[in-house]
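Peer 1: Have a look at these structures, which come just after this line.
Rule-based calculations on the coordinates, nothing more; no lab input. As the structure is a computational prediction, the values presented were derived from the model and not from experiment. Cβ atoms are built from the backbone, for glycine too; each structure is taken alone.
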Structure I
């Protein structure tokens, strides 16, 4: 008999999440892990009242993760279909770095669409000469208000997350700015992973008035050099529809071998 029970203890959930990262064939995107998976509801799958694995779903009832202990993987299709049916799940987001979960989604999918690209560093890239004169440095805590406004103007969405996110980056010295005569024209984040060393997640925002000039790739090239000096391996991601970001990332020497997909059942 297959049953499930909601997991509520934060330490137990975190332990399962940490263990899951070791089963992946490539590093998980840091923003996905810290901003999306953190908000999900976790459930333990039990077979004959014994723990067989777990899964998590978001507020839209989309499946975000499914994992089974090795001794139960022979029954993976059966258990997965039970979860989908029992919880009325109609969609999932899965990536190619999660072979079992992704394959199980493919077994019952009725449509699949590209969600995002996952990138790894492929090669060092030299800074283009015409972009080498900008001032690249770590952001300072005293600049928080200015950088918050920069993000509010140059990123999409409601932005409730911005101040807390930037404050945390500044506290950890993970936020950088690219200046043109003291005016921020791009910002970047370099977040070394505590759970997936030696990887570090990179992100960047370019002022709308300066887009199309190669500043996105310039920021990423600078962030990559910072990673090399610290002994980190840079990774990053972008949404499938963000063609400008994808182009900038590839220009900075990254390649995408893995994808995340939105799957409907």
Structure II
């Protein structure tokens, strides 16, 4: 059965709202604009919904000259984030076991996020010369690198995988719980686990490692409410050792343009 790309999503600011696209450019470190910005505390450690689920209520849009950031509930004027940082303040941001060079965007952005989140917060951008290598254990060329994503340039999930999960849940959930970059129709549940090298549009990608899921998936992206699902149910049939797996991490082999409707063409 043909596997057809049905969704393209980017998340410009790590752990904030996503943007659905009809087409996108695949770059070395992932989709253009995807997780090139990150929020950090005063110790230069990254912030996510894992520590503050209210970040789920912050939406991001792309405009001609930068990002537009707004809060879904608070009566606060939207924030404009230019594509080019307005400061020369370069720091090393800690994200998991990595330290990544980044540039602080602006005093205005820092003030906005500090007010909205209720704690000292700074917005940083990853410039082109900031290279964050992916895990060498799963490398193909040993030159792959990524953005402020958790670990890899892209995340792929099949719609059939979510359909199987929703058949087991009392209340179905949306694919946005898992924050994938790419979603496809066709194929069997979790068929993405076995995808290795494949073409998509003008790009060439490779599946290298199933994605281990965390408590972030238990946060409703529409309300910021936390629960036990879907991890409770996934634990019953998607546990591998001490990890719960859902989706496939991808590396970029060749850059190119992709569009909704493109077919995933595995290499034989």
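Peer 1: On distance in nm of label points 7 Å out along Cα→Cβ at positions 21 and 181, which of the structures labelled I, II is highest? Don't jump to the answer; show the numbers that get you there.
Peer 2: Working: I: 4.4; II: 1.0.
Answer by largest value of distance in nm of label points 7 Å out along Cα→Cβ at positions 21 and 181: I.
Peer 1: Have a look at I, II and say which one yields -2500 for helix-only ellipticity at 222 nm (-39500 (n - 2.57) for each DSSP H run of 4 or more, over all residues; to 500), as calculated.
Peer 2: II
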